[in-house]
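A.B. asks: Right after this note come the structures.
What follows is calculated from the coordinates using simple rules that are stated; it is not laboratory data. Worth saying up front: this structure is predicted, and the values here are computed from it rather than measured. Cβ atoms are built from the backbone, for glycine too; each structure is taken alone.
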Structure P
């Protein structure tokens, strides 16, 4: 609460000071503040897609230019007032960004950046060839009558965008954005519809850039392709966010204001060297201060992002209610003849698998036996070349992993996939929100599960501060928050202490008591033996044994596959 009050006072003071200066200062000062506000707005827009979603874009100037031209044409051709023209600019950018995002967001890394860069050049050439836009000579129109009013509007819009970003990061949408940036695969396994969240962020980023372009046109009264699609705008936006703090709320404000003033000074004193200095400064900041100024302050506890919907004591104390017990006789999951090939390698061949409610099936086998690939097929992270799956009495159609996770098949990964930016609390809350639209119910479930696995006291921590065993516990808690009917555990107890294994056993017994079927891959056989009702052994993608643990672990074929001693010791444990 204290941090939020500091942030609100900080923003209010800066905005009030800027508005006072705008009304009482000179026209030059008003224009300087307009440029600073525009820089902050563009930095916020870039930060939505680049900082919060993780896509490095060199084409946000495309939407800036589109917004500028849509607003200019709306006032000249349709005689719309400027407020409506600015709204039309934002709408036009969204209309362009929606189909474009469905295509461009399939790319990643340098390919996305180059694709967006190419888009800006294509739009610039297209506008230059259009008569309605004035071609390469540009077009003139009515500008704002008073630069002070223009600057005040720009600052208010920038402040509104900053406030919207602040609220966004404290919402389920912001939580999903950060999770996708950290690990899109893990976000999908948590039930997040990664694709729709990315596209929505892309459209929001485009709308902010378009509003900036419209206000730029209103302020100038003239527009040509080289100014509307100026690459310098893109460079400065990236530099501002990098300097202020990428992926933070206040980074665009700090970086935008600082770099804007610096750029104005360089243009007035050293116009030929401006771009050289800005480029060199970008490299220096990236090397000397990775993450930017606000990220450095956050590491010291100043203006650190507060966890989303932190659990109050009344929520953490909520008792658990066990779900109704399903019919144990009917299998909840059946896999028939599953197979997949990667090139010339047959990873899984004609595997059948049956999982019953309230029971654990242990899937074991040597390294490279196809166990994790089998889990990928069941959880829809890979599509089987042969066979099919029946879940909860119905044949599964091709589904995306997030939809399957919400339907009742949750999983962990062989190597822990956690979110570096999210706290322990937010990691579990993210999955709970995928299942429960009601905020109170999601918080209650997240708190209950964290208490069950013994991580509630560490709810403020980030995963990297936890020991490996507790990181595994956190990933199991995230899967349990989806209230699965089938829980797939991929070597979940590797690296755990005896106390942590006991906590996992307690959590799994509680889940199975409610009817959850657990299918567990495990190399630490003594850890899984007390819970497993059946064991299935894979070798080179083929099932070589299946049945009661004691009988399977003493099977000569199984012992041969494991090359002997370790499995014989495990058989003694199972007995």
Structure Q
């Protein structure tokens, strides 16, 4: 029967089948069928279906912190579902754990009981499902009927006691149009704009839990902060309670994947207080040690905060301790969006055509009238712009093709690529123009610029530089030019206090980076004009002196400022 089952696997995985005909080889390799399947599976195919498999340390922590013996003793018929089970990593570990509990309770036929009564799985990857069934068969001798092919979002009706796993992370662009429209129709309150498929999984999971049931997901931390996640944040707060959040805060758990994660624990029931744990990345400890630290409620490798559910806002979930909240409350003023506007840099549509070194431009005799200094995010420092070694052919200035023959001769090398740009195909751009060149005044006039991604606040004043889409500009609105100066603003934004303040609003990325998205920057409060700050910036910008000026202005205590320094260093 097992051999017949194996023969039913898709032909695309014949190489895998040959390896699993003798199940004993996996004991020698120390590798499960799911591991082997995942290792052999095409990387692009994983991306298409949002398949990124969870490290064992994370699986163990999630399961161990959820399924205790006493809970199982109260209800040996706990229904536990992994809604996107893939190769069965969660379910196999759950089986091993519950089998020990069932044997301890002297349940008759414990292997059969656990497979048939406790463990449920679903996925759209048929081959991975069969491997999950094989893994459980290898251990129990039972072929599970609860591991089924299907779309959890539309095919599940049963109520479960526990839903646990790592749902697929997939944005709108990856999904097929018909499926995307179906999701909007059924999950439109949480799936919109640039929302993620995982938000649908959270909503469906909460709806599929029994009263008092638990949801534990390993998921992207964009849930905490992203604009397009406000719908799912609202749904969570209105339909469940948050028990605990483990925030990896830039510690990249997945190798070679640009994903930052949290573990979120939800209960379908009432609970007012929330425990939040944030990893402190500069402690170079193994992940198991950090998880042990969380369980012991210490703070050597993690920061622990307990807040009330009512303190969370749909705009974004920020977890601060009482001292941090005290600092934020002292920062008063007008929202930056009321006195200034942000704009993104230039999108060329083909950097190869328009960006070159100054030496290359000279050698090609590109007309100087078109050449502009080209700034990238890496050129920007606090209070300073590193002189760029590249320039931009600002081709939007071409008013007579005969006057700019050399520039056009160079750009024409890429004409085929340029014509494929959407704006050219729609007839709104000439083939040699920049895709989004913005207004020339934005770059020639005085402004503050900052990189979109950075490890710390890096704001500087600039005039005359042209910059790429990984840089944003900040201009004071006309009505406020008499009330605020760029020197004052840049001094405020580069201060230690505002490093702390701004970072509490930003999306955390891996490698100690933050995403300085204008939506978040423009929400911060700016105090009334302080002449001493402007004077200090004009003299060179001594950070310590600016910090002292702001400490006195906002009445920040020594204890609070020490917290600021600790926060921005972590």
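A.B. asks: Quick check for you: by mean count of other Cβ atoms within 10 Å over residues 185-192, which of P, Q is greatest?
C.D. replies: That would be structure P.
A.B. asks: Taking volume of the Cα convex hull per residue in Å³ for each of P, Q, which is largest? It would help to have the intermediate numbers written out before the result.
C.D. replies: Values: P: 177; Q: 191.
Top value of volume of the Cα convex hull per residue in Å³, among P, Q, belongs to structure Q.
A.B. asks: Then there is this: Taking -10500 as the value of helix-only ellipticity at 222 nm (-39500 (n - 2.57) for each DSSP H run of 4 or more, over all residues; to 500) derived from one of the structures shown (P, Q), identify that structure.
C.D. replies: Details: P: -18000; Q: -10500.
Attributed to the structure labelled Q.
A.B. asks: Same structure again: Work out the source of 31 here, i.e. which of P, Q gives that when percent of Cα pairs over 39 Å apart, for residues 57-400 alone is computed. Don't skip to the end; give the middle numbers.
C.D. replies: Details: P: 35; Q: 31.
The read-out comes from structure Q.
A.B. asks: A value of 10 was computed for relative contact order in percent (Cα under 8 Å, 6 or more apart); which of P, Q is the source structure?
C.D. replies: Q
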